[in-house]
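Next up: some structures, all given as structure tokens.
Computed from the coordinates by the stated procedures, all read-outs in this text should not be read as laboratory data. Everything numeric in this text was worked out from a predicted model, so none of it was measured. Cβ atoms are built from the backbone, for glycine too; each structure is taken alone.
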Structure 1
Amino acid sequence: MIKPMYAAVKVRGSVDASENISETLDSLGLDKKNKVLFIDSDSDSLKGMMKKAKDYIAYGEVSEETVEEIENQRDLNLEHGDRVSMTPPSGGFKTTKKKLC
């Protein structure tokens, strides 16, 4: 059985982020928007760093099919710690605005 893999995608710029968050994002290697970091599921320290930067990244477990699709499109063999720059979503991100009424 293959160990599950996690991915973290930077979805927000870090201009106004605190120094602590900026250092965490730099440690993860997520310096630009739409950059993806792939990690093994047993890396507790990296999971803690992702929780710390949760307001600037999206993260979660990635299916084997998704990993294979990215590997085939980019001609890569993704392993723990690999970073890939992705294009923004073609339809844009869904809105996160909440109505007050």
Structure 2
Amino acid sequence: MTPELIAIIGTGIALAVVIVPGQRAMRRDLANLEKGMLERMSNLEVRMLERMTKLEKEMLERMTKLEAELRERIAHLEGVVEGLVRQRQQEGAPKV
């Protein structure tokens, strides 16, 4: 073997000694980052579902209240209309 070939092989070995552990560390770091991101996304998803459930409950309560109020108003208007109709009928009825 020539000295140049020995130097090239030595340099390759030296680079492999540095690069291989670095790649392993990088893969480990990426796996940890992925795990952390998945945990954060899961937590965010849970929080979003909780907020959506709370909002849905609040909206249902509001809609129920508004529906009851609307029914009361309609009943009142029906009473007013019936009263007016009776009044008109009595006004138009022949007097004895």
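At a glance:
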{"read-out": "helix-only ellipticity at 222 nm (-39500 (n - 2.57) for each DSSP H run of 4 or more, over all residues; to 500) derived as -36000 - corresponding label from 1, 2", "value": "2"}
{"read-out": "Which of 1, 2 yields 10.8 [distance in nm of label points 7 Å out along Cα→Cβ at positions 3 and 75, calculated]", "value": "2"}
{"read-out": "Structure with the greatest value (metric distance in nm of label points 7 Å out along Cα→Cβ at positions 11 and 83, set 1, 2)", "value": "2"}
{"read-out": "Structure from which 2.6 was derived, distance in nm of label points 7 Å out along Cα→Cβ at positions 19 and 43, options 1, 2", "value": "1"}
{"read-out": "Structure with the greatest value (metric mean count of other Cβ atoms within 10 Å over residues 35-42, set 1, 2)", "value": "1"}
{"read-out": "Test item: mean projected area of the Cα convex hull in nm² calculated as 8.2, pick one of 1, 2", "value": "1"}
